[in-house]
Structure P
Amino acid sequence: MESQYNPMVRILYTACKYDYMDVKRGYSFEHYNFYGTLSKLPQFEIIYFPYERMHEVGKDKMNEELRELVDKEKPNILLAIIFTDELKKEVIGEISKNTNTQTIAWFCDDSWRFDNYSKYWAPYFNWVVTADSRAPEKYHKIGYKNVIKSQFACNHFLYKPLNLPKIYDVTFIGQPHSNRKKIIEKIKKTGINIKCWGKGWSNGRVSQEEMIKIFSQSKINLNLTKSSGNISLKELVKIFLKRKNNKSIQIDNPHHWIDNFKSFLGKRREQIKGRNFEIPGCQGFLITGDADNLCDYYEDGNEIVIYKDTNDLINKIKYYLEHDEEREVIAHAGYKRTLQDHTYEKRFNEIFKTIGLIK
């Protein structure tokens, strides 16, 4: 497929290279997916500026280097997937106003971070990208107009079907937080053979490569999205306290407590995650909890399967374990839809059209 991009579009890409900026945790989601896609598209020249630089030279010097890099490289775009406060607002604002580089912030968690984070950063960027269906209206209410509604997707250069035998009945990869342990135990009590991986499970974490392999080796891949109905003391404390980049904890400004409470409430909403696209992108069969406008992306029962509650989940697991052909038809349809509509190449194409970089 021929690229639609103009020749030699220069992108200054800045984000976490490692998960939570911790090299021991391996590469970050952003590195695997955003950078992983952009670096494969032939008409792009990517200038990689990871936030981990801050650990070497400090926040002030890192931002000074970023500003100098804009003057030196003159990128068409500065694309920032900001994490906490590693960038300085005044530096981003100055680049946005006084250079020919268009600045874009991609906010991944606006369903719960808009009120106490994104709305304070957006005015310093020329454009923002949000995955939350309710966020554009919120941005408009604060007077910010250059907002693009997009979504997570699949890096089809990384996530691919593997011709492997189905050695697992049901698998889940993710942490056992909220009510996930209870759901898994209830599934096991019915006699269903389910295996789990991730920090907190007995099998432990798996590498990115092993995860992709498991997607292809599983008859059914689960995506557990529903939060527990219980109110966590840890989450409540976050309304009043904040953690800085150096991992120290301090009392947050009381003026932020209302915004933090709104953020707490926002976490009760289920948002689409990368897993919703990654599993179908590997031609894996996906049963998932529902999430914000998920049915705008996949057709329930034909491309993926959505469960309503734990009993419904168990019934659907049992049904699809007994109906191999129907299960494989759905998995194949989900794979086709992913390649057709839900790759990061498609997402970036739509975003850069909107800002006028391509026609």
Structure Q
Amino acid sequence: MATRLDAKTKLRRSSALVVTFESSAFAVTNYLRRRSFTCNALGLEILAQAAAWRDVARFRADLKSYTPASITASLAKLVEGGGLVVQGSPEAKDDEAYAKHWEWGPMAGLFHFGSRNPRFMTRHEAESYLEARARKRPSPPTYLKNTSARAIALPSVTSPDAVLSAMLRRRSVRAFRQTPVQPAQLGEALLSGLGILGFFEHPTLGRMPVTLTPSGGARNPFEAYVYCRKVQGVAEGLYHYSALQHSLEPVAATAPKPAELLPQQAWVDDAAAIVFLVANFDRTMWKYGQPFGYKTVLIEAGHIAQNIAVTCAKLGLTANPTLGIDDARLDKALGLAPPLQSALYALSIGHADPSTIAPNEVPGDRAKF
């Protein structure tokens, strides 16, 4: 539907634009809305003038070398493409929130918002895609051997301790039995990933939590939300896990099916629980204003998830990790507040059913010592 503008409609340039080249044309992308469009010289001139709110009549008056009709048409196309926002619109409110709160600039913003809400392939589509990739070029090697005489052999590990034994048992099995998990099992897994053990006082930063995983600048950006499906004695629903109080608090009694929150991953509907790791960017952004601060948050998600996965393996459970999240739907289900909150990681937890899907391990690996 074409955007209708009158002379008094006020417009402003979006705060989330990047400009690249597409053949001989300028390509403009609004990464907050995931929209792209090509732009001519008039379009670029309009964007250059639209740093602050101005009405359509003002654009017509300032761009005297163009006809009023062409200016209005260009303004409408820029609104449709995401280059301009209309004052008072939902898009403008989202844009204003981004401009006000997102301190990591376009480099981190382009990656984060540009990678949200992707289209997920079906299993058939994914297999066809990989087959096409393999025909185009073979997969690069997934490991590198030492081949020189200078390589130093390390002592063999012959008697792994309890921690390494749990790591050896860890597998991403995408099938679950219907057996419920116990609250103590879920609690231990959550504690291992996010539990707050205590605090230390910093003269400038204030009270900082001590946790079981490394945290960039001790900013502790993650909260866990748990979709309990088959947890003994816990009603089905979405919960917030308090890492300080070691407790679950309901946030929603009803929620979409897990496979609607984690698209094209049908096995998650059989999981006993799903843990969503939700980043609160402002905690890290407050200390690290440079874009690399975003990278520290991503890395920390891996630390937390690995602790949960290894603990689940020790407890006889499997924790299957995924980044395939329907961001918009989960934001709504959990009541998150973009742009400073976002789920970055999910783990579906339960009793593995290896008879359905088993790891394809081959002789010569080190699965067993």
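Read-outs throughout are calculated quantities, based only on the coordinates presented, and are distinct from any laboratory measurement. Owing to the predicted nature of the structure, the values given are computational and were not obtained by experimental measurement. Cβ atoms are built from the backbone, for glycine too; each structure is taken alone.
Tabulated values for the structure
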quantity	calculated
Of the structures P, Q, the one that 5, 22, 32, 26, 13, 2, 0 was derived from, the read-out being P(r) over Cα pairs in 10 Å bins from 0, in percent	P
With distance in nm of label points 7 Å out along Cα→Cβ at positions 123 and 315 derived as 5.2, matching label from P, Q	P
